1. One of P, Q was used to compute mean count of other Cβ atoms within 10 Å over residues 225-232, and the result was 21.1. Which label is that?
2. If you work out distance in nm of label points 7 Å out along Cα→Cβ at positions 169 and 249 for P, Q, which one comes out largest?
3. Match the computed value 151 of volume of the Cα convex hull per residue in Å³, for residues 201-264 alone to one of the structures P, Q, and report its label.
Structure P
Amino acid sequence: MDAFWKLARERVVLFDGGLGTELLRRGLPRGACPELWNIERPEVIQDIHGRYFEAGSDVVSTNSFGGNPFRLAAHGLGDRCRELNIAAAQNALSGRPQGKFVAGSIGPSGKFLRPIGELQEQDLEKAFQTQAEALAEGGVDFLLIETMYDLREALCALRGARRACSLAIFVTMTFSLTPRGFFTVMGNSVRQCVREIAANDVPVLGANCTLDSAAMVDLVREMRRETALPILVQANAGQPGFAPDGGVVYAQSVEDYVRHVPSIIAAGANLIGGCCGTDPEYIRRMAALVKR
């Protein structure tokens, strides 16, 4: 990671954009398991990563967002966690240019902890440990625990990943804007999330998904008031909707999205990228700003 931190000291680090959005555009059926394409359609996954690198991404995230045993089990693939995550890492690494990086994506389990759900914390920790072990074995540079809507689950993922390997681990939460301010679905405040995650000695924390780039400006300001750690931000291209042909479209155009990027950086973001609805063109436009 020495080269990564050297880059981060020099300028804003640029991550990639939406992966699920790109898979749907390439024919992934709705409801299908994206991680299965790591084995069945690796050329598609590799092409998407390659296009993001070409657009200017310093970092791409593996196609493993739903690669934990619980989510895979919903597709009847729970026993293929190791195989699919190793393949996800290898696909991202296959065309990586010199000086670029690969993050091992770890998303939420899709389950709830007690007392709302049936899982105990050790259940989640074990599942995330299994996924993190496979991503590390596949060769990723660091792990990215992302889109977490429950602080307890995020901390479970962090503990499980730490037991799995010695890689650096970044953690990002997802917040909604409510009349009372920014909160996760489970009611966690920005202050609570930032302080508890930072107390667990992570090198980078942040937010992704749900909010568009305009809303992210205020969220970053709030996060920056709570921490001096590097902040990673990956905003949605607005909210999704359906096009007349049945396809998914997002509300925020590339022009509107990108015009808020300087304000996100000025508010305190050190690492930025895109989330749902963004594509290589969004990243190309962002690269022109951050690499200027």
Structure Q
Amino acid sequence: MKTRLFAGLALASCLLAPTLASAADAKPFDAGALRVEVQGKGERAVILIPGLASGPWVWRDTAPRLAKTHTVYLVTVAGFDGLPARPGVTLESLQRDLLTLIESRKLVKPVLVGHSMGGTLSLAFAADHSAKIAGVVAVDGLPVFPGTENVPDRKFITDGMRATFANQTRERFEAAQQSYMDITGTVSEILAKELAPLASRSDMATVADFAIQLMALDMRSRMKSIQVPVLLISPFNAPDFAIIGVNESMKTEYYRSLMPGTPSLEVVSISPARHFVMFDQPEKFATALDAALARMFESPAK
């Protein structure tokens, strides 16, 4: 039950909005396995990274708002959201692609804002490359899959997932997206029905591969290496957790416990919301994000 309730990291997806328009003078470009769109021309740069099977529309409201005062880089992983899949892409290789993006575009200490898998990727990047960024906002993205932190053999979990995905048809994949959205994705039934088809537009093999990578991952020991401020956003919907006797403050502290040794960590709970907190509570999300960006861009350079 606990793993199911926290399943947001493994199946993060998209949203219902129309595709975001890039700045008129900026064409999408590739940085390794990342397709990059640009909005705005502000002095400060923000890199928005969606989650598993997602595209830049995850940031439908966020990107245009931030683009008024920042330069916003929206990235999509190859194989997600209808992009062609690429062989051999891993969370580790995506870190290198992020570094390529930052260095090739001469970005001066951008902030990474990642949802779900994008948050996990942002934390991994920060552990290795804090000098390149000003901070991380991880939106329901963690260094270890919640509910599996005490599993002694992670291979047991990943082997089971491989077996499940091996027999998956397109119909089963689409049904799984709908079930996920209904239970974990959003508190809105209407939104869940619109999200599920969008989540199904990604390459099934790519989604399966990254889901397995996430389940195999445990980066908790690396969090002490992050030398920039981190905001972790924890969505909370009370009815989901009542059955296991967990209240909002308990979940917040649980998420904090999964980030041991992080030198500068803030955990903010937003409720009532599920995994797509930016749609369930857009105003609360915007307030938390804007406050974090202000602090991170004002922090002294390391």
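Just so it is clear, none of the values below were taken in a lab; they were calculated from the coordinates. In this text, all values refer to a predicted model and were calculated from it rather than measured experimentally. Cβ atoms are built from the backbone, for glycine too; each structure is taken alone.
1. On the way: P: 17.1; Q: 21.1.
Source structure for this number: Q.
2. That would be structure Q.
3. Q
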